[in-house]
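**Student:** In structure tokens below, several structures.
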Structure P
Amino acid sequence: MTKSLPIDDDEPTELVLIADYQLQINDPSGLTIDMSGDFLWTVSDDPGQHVYAISFTGQILDVLTNYAGDDLEGITMNPNDGTLWVAEERLRQIIQLTTEGIELQRINVPVESNNPNDGLEGIAWNPLNNHVYVLNEKNPRKFIEFDTEFNVVRSVEVNLEAPYFMGDLAGLFFVHQTGELWFVSDDSKKIVVTDLDINPLRTYPLPLDKFEGIAVDIENERLYLVNDRINRLFVYELPTD
């Protein structure tokens with residue numbers, strides 16, 4: 001049975017930390033859950049670094065050395081075909097990989113930002129319609145949706161009012177069971193949950209900046225985050241009503 005999450009709550013709720021673990025990965029940025037539900041995927045945004053499979057306690061299970069990133073900032077999985085998609089910030093591209101790290105295709109993402117470091121950060125896959133959602137970090141903060149043919153069907157600036165305002169868009173996860181988008185903001189040190197029309201539902205403060213990857217496990221009521229500055233995996237209880 002699908003878990004029910006609270007909605008329409010304007011008061012920030014403090015998250016309950018279960019544990020945090022040191023990662024032997026420099027600058028982890030981006031996080032998703034494998035379609036098996038048995039482990040996580042993350043990436044390093046250091047040039048020449050890779051995609052990593054990690055346990056729920058932060059141990060490295062696999063390194064996809066077949067793909068060396070330029071500036072990897074986001075990762076998601078398409079459970080309908082078992083492939084991974086990564087976001088390359090400076091290249092302004094999303095790239096499809098096998099779980100062995102073999103590149104299958106590249107898609108250019110149209111963004112107007114001139115600063116190389118204000119590019120792509122988050123990526124999430126909607127398994128219900130095979131659309132992919134991509135975030136541009138800032139200048140502008142933008143949410144971009146591609147259809148099954150990788151045509152842009154939506155490109156909107158994310159300018160929410162307080163208490164949901166986010167100074168940047170650092171990570172994204174789509175919860176298909178509830179139809180919710182979970183954004184994490186590095187600059188604003190918060191998570192903001194919205195519906196698919198980017199209408200805010202609730203927000204959760206975070207204790208540190210530089211959280212740049214987020215994954216939500218509805219069935220096990222867990223929330224996972226990776227921190228790019230201190231190279232740690234954080235595990236929280238997933239708030240439920």
Structure Q
Amino acid sequence: MALKGNLQDFPVSRLLNLVRSARMTGTLTVEGSDRAAQLAFLKGQLIHAAYADQDGLPNLLERAGVLSAEQARAVMARSTEISDKEVAVMLIGAGTVSQDDILRSVRAHTVDIACEVLTWQSGMFHFDAGQLPSEDHITVVLDVESIIGEASRRRQAREQGGVAWPDPNARFRFAATPPRGKLELSPEAWRLLPYVDPRNTLRQIARTVQLDEGQVQQIIHQLLQAGIIEVET
């Protein structure tokens with residue numbers, strides 16, 4: 001199925017719904033105003049996402065808080081010519097990370113890219129039927145409808161109260177003057193609060209409490225709006 005055009009005529013959400021409903025297999029390349037991304041689908045489900053200028057797995061794991069900067073640099077020095085899967089096997093074998101750490105980080109990264117691409121309103125796109133990532137890449141299986149819903153939730157949260165959607169690499173602290181009165185928080189928020197510390201990034205908190213990064217962003221956003229926490233500057 002030949003599919004190409006302009007995002008102003010065919011928005012990304014419509015593209016993804018078409019891919020999902022038609023159970024298409026292939027790679028959608030979207031060229032935005034300042035960067036390009038590729039989203040790969042298998043029978044209508046998203047299995048991989050990457051920016052054209054994306055770096056390797058060690059840097060992805062560093063941004064996710066799974067590896068330290070020093071560990072990422074050490075791995076990169078040893079892994080310039082090996083695939084992401086080989087890097088993963090090496091890290092798991094050394095006991096540095098677990099398979100769950102890697103899959104959770106790749107899944108969150110894939111969702112983040114898809115959610116960002118869903119905000120692009122101008123640019124060009126084309127779909128290459130049958131084209132999938134090489135077997136060297138680590139893939140996941142994600143429901144497109146859920147991703148569109150997550151992108152919508154993130155957009156709504158950004159628009160509420162003028163408080164910016166928190167960056168995954170941001171760090172937080174408790175507000176110097178906390179709000180008065182009884183705190184009415186969700187169980188997930190209470191579970192997250194003990195890990196609010198300037199030493200922890202949002203991504204590290206998500207990994208520790210084993211929640212989806214998007215969920216943690218939403219909770220952190222609500223805590224910021226309520227004045228319970230603030231961004232560590």
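**Student:** Computing helix-only ellipticity at 222 nm (-39500 (n - 2.57) for each DSSP H run of 4 or more, over all residues; to 500) gives -13000 for which of P, Q?
**Tutor:** Answer for the origin of the read-out: Q.
**Student:** Please state which of the structures P, Q yields 23, 21, 18 when semi-axes √(5λ) of the Cα gyration tensor in Å is computed from it.
**Tutor:** Numbers: P: 23, 21, 18; Q: 31, 25, 14.
It was calculated from structure P.
**Student:** Quick check for you: by distance in nm of label points 7 Å out along Cα→Cβ at positions 195 and 219, which of P, Q is greatest?
**Tutor:** Structure P gives the largest value of distance in nm of label points 7 Å out along Cα→Cβ at positions 195 and 219 among P, Q.
**Student:** Can you spot which of P, Q the value 24 was calculated from, given it is relative contact order in percent (Cα under 8 Å, 6 or more apart)?
**Tutor:** The read-out comes from structure Q.
Values quoted throughout were computed directly from the atomic coordinates according to the rules given, and no laboratory measurement underlies them. Because the structure is a prediction, the values reported are computed rather than measured. Cβ atoms are built from the backbone, for glycine too; each structure is taken alone.
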